[in-house]
Structure I
Amino acid sequence: MSQSLTSPYELYKFLLSHFGPQHWWPAETPFEVVVGAILTQQVAWKNAEKAIENLKNANVLDLCKISNLSLEKLEVYLKPTGFYRQKAKRLKDICSYISKEYNSNLKRLFNKETCSLRAELLSLNGIGPETADSIILYAAEKPSFVIDAYTKRICKRLQLTDDLDYEPLKKFFENSLPKNVEIYKEFHALIVELGKNYCKTKPVCKNCPLSKKCI
């Protein structure tokens, strides 16, 4: 492996210089980020985007409106995402929870200290580490690095670390990076850009910026 990429921070700087800023996550409001984080589980973003557009067109992309929407109606809007019945229930559950516990005020939830916020999100049905960290980073604007399948795959191929389990890998990245929300956002987006274009399950190494640095 190239000695210039011996840490996540060096990888971040390399990818940023190659791809440029990504300005991810595409959403108009923090609540839209929450919705997107749930809908993109196990599916490509373009599918989640179609469902979000359905919610916007129906004028129901709102915490209170989704809380009061019938599950059957919500399922229709979320059909493009796959597992739409499961996701409809998850989305209603989190909206109902915020309505009940925080009087529908998302800011009150996000004002909590990062560790407490993460623990609370993880306690909710259908919210795993990747979804929780996406919500914390992109909606609450707090530094909690997101680990996804691309991150694990790239780390393995670059031999950045041996431990690819979620929590140790998250800690590995956070210990290497400045504790900065914008860096966390950009780095996660850059990893996605690399992963979806080059570092696929079957890698497309031709023209990949990291082709000479992988094992």
Structure II
Amino acid sequence: MVACVDVAEVAVEEVASSIVATGTEAISVVADVTDLEQVERMHATASDAFGGVDLLVANAGGSRGEMIPFLELEPQDWRGMIDRNLTSVYYCSLVCARQMAVNGGGAIVVTSSQLSEVARPGMGHYAAAKGGVRQLVKAMAVDLAPHGIRVNAMAPGPTLTTGNRAMFERPDVAEANRRTIPLGRVANPEEMVGAVVYLASNEASFTTGTTIFVDGGYTIL
């Protein structure tokens, strides 16, 4: 049973429909996860439908291709990036973990980034947000372990999506990726699935507070 959440109604309905087509029960919920009240309504909807939430995959965020040199970074750029990538994780984790603690446990899997470990020009606000996510995962893992809640992160390397295609097609960015990724290419979104499934599953029952990097070797150089 899955509750799919997105700020875009059409997109989330398409995802829920694709899950239902596999024989799994799913509902779609439209919510802006940077808004605490909407997150609380999202959780209530999922809980009413399924009797509770025992797994949260917090995947909202992304850079949207916003490469801004630090000296040109405006407060609204900073706030938007932090809210989308860090505050959203805090809100979703807080609301779900409170219910998980009452029900005896659960798992939280968060999407971080290779830029939680390394830096890149023009991405200071994004790196700061994802660095905050990585540390928040560790802090939550410590505080929530007594409640039977595991918290981990999956950190993608450069991954081609509809939102960042224009950035990755820039000649300078494409060349930088060829130089800095040992596997010599960016990832497809499907290549992130295995790590998330592992962290969400009982196979990771003794894993908490860690980040798995799925980055083609980006962070080893």
Structure III
Amino acid sequence: MGHIEHTNRGTLFLDEIGGLPPELQGKLLRLLQEGEYIKLGTSKPQKADVRFIAATNEDLDRLMVKGMFRKDLYYRLKGAWLHLPPLRERKEDIPLLIATFLKEFGGVDASRGIDEQATSILSNYDYPGNIRELRSILQSAVNLAQGKTISTKFLPNHLKKRKVRAMRDSRSASKTVVSFSEVEKEHILKVYHQMGRNKSQTAKLLGIGLNTLRRKLRAYGLE
């Protein structure tokens, strides 16, 4: 008994439909249109009443242009269409998924099973491998932690490097950031010296009042 016969009067889920070979696309189209298929090893068509749900992460429009996916099958499958954005576009779902996978793999509550820093790193990653990648990361982390709280040390190396890089960037930013008053002082003094220490011309170029300039120069210790 094959999948079609077994699923008669039920639902068959076809994952990665974009990778279906061309010869099978024609057979699937016939089944969708006529409700018939020919069982392997026979020549007599058989009837089947099957509801199909198909999924893909491929761009089927692009595959059709390349002749890799049949247009008639595409429109036959597209009876109802649901677009699920990639995980990087719905990061608000990540904490919920973390909790679900931790429960699945370790039977633990997310609030006790993973620390805040690890959750933050996982929540800010773009996941080129989508939900499967998040699931794999957490399965590995649960295995490595052996019942301990999952911290960053149980995450893959490429995520640990993101943590180190973020800390380095933070330290670098804190060293280079200067206050607005320091920037203002540097600019005023630069213009003041360019104008040969002429207060009237400096105030005019800066667009401030002469008294304001004198007050600032006194604050800088120049008057």
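Using semi-axes √(5λ) of the Cα gyration tensor in Å, for residues 44-123 alone as the calculated read-out, with 24, 14, 11 as its value, let me know the right label among I, II, III.
It was calculated from structure I.
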**Source structure (of I, II, III) for semi-axes √(5λ) of the Cα gyration tensor in Å, for residues 28-91 alone, computed value 15, 13, 10** = I
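Please compute relative contact order in percent (Cα under 8 Å, 6 or more apart) for structures I, II, III and give me the label with the greatest value. Intermediate results must be reported in sequence, preceding the final value.
Values: I: 26; II: 18; III: 12.
Answer by largest value of relative contact order in percent (Cα under 8 Å, 6 or more apart): I.
Taken together, the values in this text are just the output of simple stated rules run on the coordinates, not laboratory data. On a predicted model such as this, the values are computed, not experimentally measured, just so you know.
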